[in-house]
Structure formats: structure tokens, C-alpha cells
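Next up: the structures, one after another.
Any read-out appearing in this document is the output of simple, stated calculations on the displayed coordinates, not a laboratory observation. Being a predicted model, the structure only gives us computed values, none of them experimental. Cβ atoms are built from the backbone, for glycine too; each structure is taken alone.
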Structure 1
Amino acid sequence: MNLKTESKLEKLFAQGEFVVSGEIGPPKNANGAVVRHHAEEMKDYVDGMNLTDNQTAIVRLSSIASAVHVLAAGGDPIIQMTCRDRNRIGMQSDLLGAYSLGVRNVLALSGDHQSFGNHPTAKNVHDIDSIQLVKALKDMRDDKNFICGEEMKEHEPRFFIGAVANPFGDPFEWRVARLEKKVNAGADFIQTQCILDMERFEKWMEMVRQRGLHQRVKIMAGIMPLKSWRAAKYMQESVSGMLVPNEIIDRMKNASDPKAEGVAIAVEQIKHLRNMEGIAGVHIMAVAWEEIIPTIVKEAGLYPRPKVS
């Protein structure tokens, strides 16, 4: 295999495996044991674990520190890095630090606006955007260059580079064009926004295939198990960039066991996505419900996980 990095994710993709990642939300305190606990629960059921970077603009244990706890628990971390909080100097420094600690996967994203979080008057940095961050990661890895053009003589960070895509935002026709920019910038894999409107997602994937992007990047479809119909309704009405069909809300509302129904919906979606051309894996985002991920993986027929050959 002609690989760019030492990443387990890249090796599994190269083997043709259907890759599974899960997400861990670091705590709003300094208790790394929480992250280790989730990593230990999850490590045999997923191939990589996302560590969010101050999600919803709320102060949390850093994604890089959390990644160290995942490594200690035997998991493979995927650090998220947002453009919201750091300038290009801070970003590149943190990336060097993360790589030196054993992190091999990074997901570049813009980050939720600070007005959503617990410091709404904080300054938004956005020195560079997420597409420029992807390009910076590629240049550091492949050309040994910092953003300024200065060359690293040795020990360049060789990350497997991820980016995000939202198939549900408006204007819809721009969604694939933005994905293509990230692929052109150097993204190796994509994790999508959680999918609840499968019909809309299928239309997006059709446009992705028309441009041949599914052959240039590994696309991981986002899955979010629902706990209640109220959560689904809130996402439908109040979360920007989310589409939740009324059928999903009705199904959750009429269920005798809403959590079990949420798991059933997630499992059905995964089984459907496995047969969709261009989908190379799934990313399970069980927000504040990390312990359900092993159950979803088993019920979807994705356990045991493959080994790197």
C-alpha cells in the first residue's frame, strides 16, 4: 500500500474496509478520566475517536489533551481543530505538539460561532478558514512547509487530514462545490453532518458522484442516535443546517421506548449507507451518550472491527 501517513484510519481505508469512528465530547472540567472511560468502552468498536474542540463554543478539556487520554486507553484519536480560537501561529504550534504526542489524525473545521457558547463576547479569530487549514496541513506534511513558506528540515507532522461537509445547508447547490474545494486543498477523508433526511443526503451524494469526488476522498456519513422526539423537534426547529423529517419525529413520538427507537433508526441508516456508492464509512456522534456506540456498532453488523493487515 502506498500510504501518506502512519494513520490506522488510512490503512483501513486502503484495505477497502468500511471504517467506523465515534465521537467523544470532552468534559467542561479537567477530569481526563471521563475521556479515558469513554475510550476504553469504545476502543474495540470503532477505528478512530473524534475529540471535539470546544464544541458549541463552550470551554472544555482540549482536544489534544483528550487525545493523550485516548492513546493511553488504547484508542486511535482524531483531534478536531477549529479556526475560531487560534491564529495560524497557534494552530501550527498545536499541530506540531499533537503529532509529537502520537496523534496521527486531524479534522479541520470552522467551529461554532462564539455567540452559541458560554463566552458570547469572546473574539472570533478566524485568521484562516477551514479550507486554508486543510491546505496548511497538507503543505506541512507533503512539502515540509509552514504557512509562511519556511521549510521544516525534519520531523514534519504527517497527519491523515480530515474535513467536514454539511449536505443540508443552504444554498443546497453550493454544498458539493464547497466539498470539492476541501478535496482540492488536500482532505483525505470527510465526515458529514449527521444525516436524518436520507432523501436529501442521497441527492447530495448523487452530485458528489457526478463530480467524481467519491473517488478522490473517503466519505464518512454522520450518524446521530436520537434519545427523544423533543430532541428531534429541537434539531428541526433550532439547529442551523439540520433537516429532520416529520416522519422521524412522529416515529420517535409514538415509540414505547424512544431511546431504543433512536438506536433502531441509527442502525437502519447505517445498513442503508453501507450499500450507497461512495460511502466509505460512518461517523457516530452520540452527543452525551457515548456509551450507546458499542450497541449501535454491534446491531449494525459492524462488529468485530477489522485489523490492519
Structure 2
Amino acid sequence: MLGMFTAEGQARFPANGEAGIRSFEALIGKPVGSVMWYCTWDDPFPAGACETVRSMGCIPHVTWELFRPSENPNNTRSVSSPSETGLDDVLAGKSDAVIDSFAAGARRWGGPVLIRFLHEFNGNWYVWGGFKNGGPDGGPAKVVAVWRYTVDRFRKAGAVNVRWVWCPHGPSIDLSPEPWNRIENYWPGGAYVDWIGLDAYNWYPRDPWGSDRPYDDFESCFGDLVRACAKLGDQPMMIAEFASGEFRMDGRTKADWIRDAFDRLKNKYPRIKIVTWFHINKELDWRVNSSDEALRAFRESVSDPYFIGRPTTTLSER
């Protein structure tokens, strides 16, 4: 099933609601089945946006980021706000009101919704990750504890319509290679996970901060990550974020990267059930239409009937 995150031009969601979804679908020439966007701990549960997505026959996918822009606008500090010490305060109950309010909003809305929480927890960039919450001195265990604590509070609140997406990041120069940071150390147990998410990008040849980046095709982005996650549980998998910037290497381009990615998804990774392209010109130009060539490759790839739009099953049938 094709998912989307889009925040460019007329294809913006939730900024311009249904029109943003329709614009992206027109761009790629195919309907989508899942719509992803971001909320923070400053935001109430996005019932209106969820209803827009559901009314179109799609699955809402909320990435819920554990930080408060009102306190930490750039999401750069090692803790969420000046009054917090990081994940420890969540476990001490100091964020219960935020958790319970979001859970109550989800329960009141009532429809099936994916919530991707603490995503990319194995990287060094987010305030909720293992790196910034102890690293080798208990960082992964703290992430696991906050995950379970939050899921338990949602269940206690009756928000049983939520499906939890546990999502590590794939290979990156920004991941610690040390044993403490292995993804299995972050696994909260199958009873706490409904979907396994996967994030990875091809940053080649360099990032906007001037660092050289290796070339990563789809296989090097996701191959080892899929195999490692497959050992942890039998949950369905999704690619929650992926993309490539524009590049040229030995005659290969972003268009070739796209074609290869969708070919491998179809022929090698049947356990991956949702794929979400990160359509935004941000650190690099990740958009499907960063060039005419890339857009043609994307449209041709997703035209294959293997890649569906509107879902044919419910989330509960996962």
C-alpha cells in the first residue's frame, strides 16, 4: 500500500486537508492508502485530520514526537524542556497529563489510527533517543520503559483503536555502531508493538552541512534492517520514511534509485505492507518530482498493480 508524507506546494497535509492529499495523488498518478504527518507533545490529538483521512478511505498515520516546540523550537536540546530531565521525567509521571489527553482524544475519535512513537530512537539526533538518554549507560532500556509506560496508559484510557508503530532507523553515519545501540536492545516486546516501521535515506553524495555521505541503494538502506527486525517479532512491516536526494554516480541517478527500490519491494520484501515516501525539499530535495526524470520513474514504478492505493483490509486485520 502506498503511503504519503507531503509538505510541498499544493501537496501539503494537514495544512490544506483533502486538497493536499488529492494534489499528491494527482502528482504520482495513483491513489494512496495511508497518510502520515507529525504531531508534538504541544498538540492535541488531531481528530479533524484523522477524520479527513478516514473519510477518503485511507489510514491515518500520526508520528508523535516527544518534544515541545513551545519550549524547544529546534528540537536540539538533550531534554524536552527546561523543566524536564529527559525520559526520566516521563517515567516519574510528570508527563501523564499530556499522554492521557492524547489518549483520550484518540479514544473519542474512535477510528483506527497508526501512532509512530519515539521513532528513530537508535539515532543520535532526537531528544527521545537512546543516545541522549544515557547511551551505553541504560539509554535503550529507558526508551523501552517509556514506550511501555505510554502504551499502558493509552490502554488504561481505553484507546484500543491505536496501532503502535515501533520504528528504528537504518544505516547512517549518525548511528552509534557500538553493541549497546543494537536495535534488539530497544525492543519492548511483541505485546507492545503492532507494526514494525523502518526509516532510511540515500544522502549521497553529501549532506547540507558539508559532510560526505556514502551511497546507499535500497538494499543497503533496508536489507540488514529488515532481517534484524524480522528476528524480533512477526508483526507486519512498513517503510515509514524513505527517499533519495538527486545524485549522479557512474551513470546512475535518483530515477534509477527509485526504480530499483520499487522493484525490490515487489520481488524481495513481501513482509513490507506500507511504503511512505518523504515528499519534501528539506535537508535534500527528497521530493518525487525533484526532477522530471525522478517523477517519471516514480509514476512508472507505482503504476504496477502490486502497489495499491486505498486499503483492502482494516488495521485490525494486519
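Taking mean count of other Cβ atoms within 10 Å over residues 112-119 from the coordinates of each of 1, 2, which one would give 22.8? Answer for the origin of the read-out: 2.
Taking mean count of other Cβ atoms within 10 Å over residues 32-39 as the measure, the highest value among 1, 2 is held by 2. Calculated for structures 1, 2, FRET efficiency 1/(1 + (r/R0)^6) of positions 48 and 288 (r between Cβ atoms, R0 = 25 Å, to 0.05) is largest in 1. Out of 1, 2, which structure matches -11500 when helix-only ellipticity at 222 nm (-39500 (n - 2.57) for each DSSP H run of 4 or more, over all residues; to 500) is calculated? Computing helix-only ellipticity at 222 nm (-39500 (n - 2.57) for each DSSP H run of 4 or more, over all residues; to 500) on every structure in 1, 2 gives -11500 only for 1.
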